[in-house]
Structure I
Amino acid sequence: MTIALPYTRGIVRANLLLLFLGTVLPLLSADWPQWRGPNRDGHSTETGLLRSWPDGGPPQVWKASGLGAGFASFAVADGRIYTQGQRDGRQYVMSFDLATGEKLWETANGGSYSNSRGDGPRGAPTLDGGQIYAVSANGNLIAVEAATGKRLWSVDLLGRYGGSNIRWGLSESPLVDGNRVIVTPGGSKAGIVALNKTNGDEVWTSEPDRAGYSSFVVAREGGVKQYITLTGTGGAGVRADDGKVLWRYPKAGNRTANVATPIVSGSHVFLSSDYGTGGALLRLVPGGGAEEVYFTREMRNHYSSCVLVGGYLYGFSSRIFTALNFMTGEAVWKDRSVGKGQVIYAEGLLYVQSEDGIVGLVEPSPEAYKEISRFEVGRGSEPIWTLPVIADGKLLLRDQDTLYCFDIRR
């Protein structure tokens, strides 16, 4: 549509429009609807964020309690935060108001889970189509209404599929793809399953396997759509249509804990685990298979996952923050950074958080570690293992029962 304006008035209006766009567009925000962001790669699509932080860190908007015990990260959309926690003998899925930190609702999801390395649920909820999907630490998959917390359906994954809980509790964040929820019960009846997202009915099962602590990503290269994860026995890709196992790569796994989320880029996938193991780049080949490009011990992801930026992986190799050439496996630098922890990416910068509550802002560069700012929130009795989240110009951090919200907008 073309609008004719008097010449002078048109110039004024055009200049006002440009001023408006230049002011508003950089402040556009984006949701974080699932584990590791919109594409499960640790990247936020936020813009208009601070390029450095003042002494003491960015402004704290609010601090809330009432999450209970647990390490679960967040899904965020439409001004609401979704997470999991445990108290008084129950695990809960819950929602908080992003603007104020007020708890909006909570829905019980099974009995308590206790562990010497920390109690409560581990996995982040997944938001899809107005519904929240979450797995408790003892394997109960629940679907609830995002607006109200109303329970829609639930499935005891371990009971249905002959599984037993893993050493530090099931930690998976369910993948929702189309009309299916993909999870890993790790049972004698099925290692991986796809369930109908509207009612929890079984769509397909894969062959038996042990569960790991990882979460699925989707790959579409090689002519076959597949779901990729680290199970308890190593890397695996299953065909999205029917759950057939297309390939396995045990070399990237260990017998203790396979945790990191795979990194997919085009026809390549990076897998990594710690306990002296390492990482590998695989190429997805036509027909659905995978072949090794390299294996390296220079990137050993323990409980956190890398982010891929500009052809380099940035992540914690055990305790050391490391930059690794994605295609060659060469480690180009290593730094102790803020200490062992987590990393996410937004608008050209890395956000790193240590398990001791130190948060850093870092420029991703293959040349050297370049820290811009840092601040500290401290920690309680447990290490901070919750993945930070960026949404609506805010940085969300969790230390068990406590949720912090910081304003990181320019």
Structure II
Amino acid sequence: MTIRTRDLSILLPLAIVTIIGIVPCLHADDWPQWRGPDRNGRSSETGLLENWPPEGPPEIWRIAQLGAGYGTVSTRGDLIFVQGTRDGSSVLYSLHRDDGEELWIRKIGRSLQHGRGDGPRSTPTIDGDLVYALTENGDLAAIKIEDGSFAWQRNILEDFGGKNPSWLISESPLIDGNRLFVTPGGKDAGIVALDKQTGETCWTSKGLSDRASYSSCIVAEIAGIRSIMAFTSQAAVGLRASDGLVMWRYEPVANRTANVATPIFHEDKVFYSSAYGTGGALLSLTSEDNRISASELYFTRDMQNHHGGVILVDGFLYGFSGSVLTCVSLETGRRVWRDRSVGKGSLTFADGYLYLVGEGNQIGLAKAAPEGYIEKGRFTIEDQGKPSWAHPVVSGGRLYIRNLGTLACYDIRRR
């Protein structure tokens, strides 16, 4: 185990004086981690545009210096955090919400190149006065929000005997209470819990040695038992958060190529989905003897989500099944409707609408309605030479679209 607290070189523009000593408080419209406040792809904001003009909503600002990467932004107050690359390093940027101005940049580790796109794939996690970032090479860092210095750093592949997945590490760290959860995929360390303040190991998942895939963990209270739900390279799994005990394992929903979608938890049930001809499954979770067991309620071929995520709204699941936007009943697993929409992509929900990003550079707005696909706007973003894979973010009346090295901010408030 190696935990490093030594400060590496950091670039601090003069603008840093505007935030030293200031750690913004959490607000209702913040987006502090992967898939939002509850890791379910949903924003609680209201008062947003119900239709877009032909050219799309007004653009507030655009920057183009993020380097390579597919991760999206996290936000708190006046600050934005996003990962990227610079000078051969995988880095974390702190930006100002008003104009995208760079406040500081932290070099975390060596950047990796890949034929399907270089750089980090993860979204930073904001908690207290720290922001946590995991790079494509397994470098995990806790970084001080006020000045970008390290609180601690370690490499989860080196420390836990994991192997980088084929398309590089893509998960985003989960914080719950005093612990941080990640999936190194090592022997008896498929999932690990760390102390979020020090980086010290709290537990490793004895008996779970699955290699990591590309999905991020979620956490929920089930019959009084705090439970971690994850999607490894081999199975949908559930662990007891207190000690890492493996409580359930379900393999039919996993493919052997890439399990990417984040699980969806709702009322003691959890939904998993994967592509490559597989599908989705709803599991019922029940407790006995201080542990949770899972049983299949149904398996469906109608939702084969690759990497764009699935969102639950009023009893219906929305997501791209293959390349087609699809609505499925959570209760039955049966398809309600499907539409080509913006082509294969990712989505976020806010104020009754789905915000859609097609990997072919199409951005769309559609009602989240089981009655059918109702599009309310669409525009095109510039082709950066590779697919648009970063998920959209809605925060503070703004829509953030990251497209490789470019980050654009749009005003979506209703006038």
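Each reported figure results from applying straightforward, stated rules to the coordinates on display, with no laboratory input. As the structure is a prediction and not an experimental result, all values here were calculated from the model. Cβ atoms are built from the backbone, for glycine too; each structure is taken alone.
Some observations on this one:
- Cα extents along the principal axes in Å derived as 75, 51, 48 - corresponding label from I, II: I
- Origin of the value 3.2, where distance in nm of label points 7 Å out along Cα→Cβ at positions 110 and 382 was derived from one of I, II: II
- In terms of distance in nm of label points 7 Å out along Cα→Cβ at positions 126 and 334, the structure with the greatest value among I, II is II.
- Each of I, II could give distance in nm of label points 7 Å out along Cα→Cβ at positions 134 and 390, but the derived value 1.9 comes from II.
- Distance in nm of label points 7 Å out along Cα→Cβ at positions 86 and 102 - highest-scoring structure of I, II: I
- When distance in nm of label points 7 Å out along Cα→Cβ at positions 198 and 326 is calculated for each of I, II, the greatest value falls to II.
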